[in-house]
Structure P
Amino acid sequence: MPRIVMIDDEEDLLKVTQNLLGKKGFDVSCFNNWEKAEESISASPPNLILLDVFLSGVDGLEVCKRLRTSHATRYIPIIILSGYPKMAGTAIYEFGADEFISKPFEEEDLIQKIHKVLWRRHQSV
């Protein structure tokens, strides 16, 4: 069962997404701040990270960049979430995200992108 860490400061979105992905066979840990998520990621690296761009107190794109430059987390796939679709190129090409999902997102779009990113990562290992 793939483990996903989701980081977003929208509590309702965390709950809904955790429930949705849980029904699809994913083990999802949700965090509303980066500090707690970072502890979890360090203790037990997930198979995928869902990361919001705008977090309370920290820039999600900078978190993405930090994850990409760390030896321990550089290979963990990251899907950036944002209500600003124009950020997709920046998130992927400048900060190293694997994929981008515009909020609000459709359930099937999220599931397809998760499977696509996990499959791609599996193929490159």
Structure Q
Amino acid sequence: MKIYAVRVKPGAEPVLMSEGFAWLTFILGPLWLALNRAWIPAALSLATYVLISVLAPSAIGAVLAGGLAVLLGLHGHDLQNWALERRGYKLIHMVAARDQEEAWMRLVAYRPDLAARLTADIR
């Protein structure tokens, strides 16, 4: 089972963010962060990659870049959650489910008031 953090902002749809290792952040690093609007972590991680490539010898630079990739993978979802908090989203609930679809169903069953926000665009 996975754990999902539910964040809401007044006037916006709820956001469901999975917890755990972020494989896409591990692989794509700053690009994934930028695509998910985590601008500050994206810029800082890109600057760190540039500094590693400029200042470190090739063997040590590869190890440092790999270590940075692992750190980004471990904290990728946390960085995205932080960026959501900076935009006004608040953590309201945690949901355990097998996949994202089941997490949405459990969330709506527990918080029916959020169902209106999700179906507002359908009407």
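A short reminder: the numbers here are calculations on the coordinates, not readings from a lab. If you're wondering where the values come from, they're calculated on a predicted model, not measured in any experiment. Cβ atoms are built from the backbone, for glycine too; each structure is taken alone.
A few points about this structure:
- Each of the structures P, Q was assessed by Rg/Rh (Cα atoms, Kirkwood Rh); the largest value belongs to Q.
- Distance in nm of label points 7 Å out along Cα→Cβ at positions 46 and 110 derived as 3.6 - corresponding label from P, Q: Q
- Origin of the value 21, where relative contact order in percent (Cα under 8 Å, 6 or more apart) was derived from one of P, Q: P
- Which of P, Q yields -19000 [helix-only ellipticity at 222 nm (-39500 (n - 2.57) for each DSSP H run of 4 or more, over all residues; to 500), calculated]: Q
- Ranking P, Q by distance in nm of label points 7 Å out along Cα→Cβ at positions 14 and 102, the structure that comes out highest: P
- If distance in nm of label points 7 Å out along Cα→Cβ at positions 6 and 78 is computed and equals 2.4, the structure in P, Q: Q
- Read-out distance in nm of label points 7 Å out along Cα→Cβ at positions 62 and 86, computed value 2.2, structure in P, Q: P
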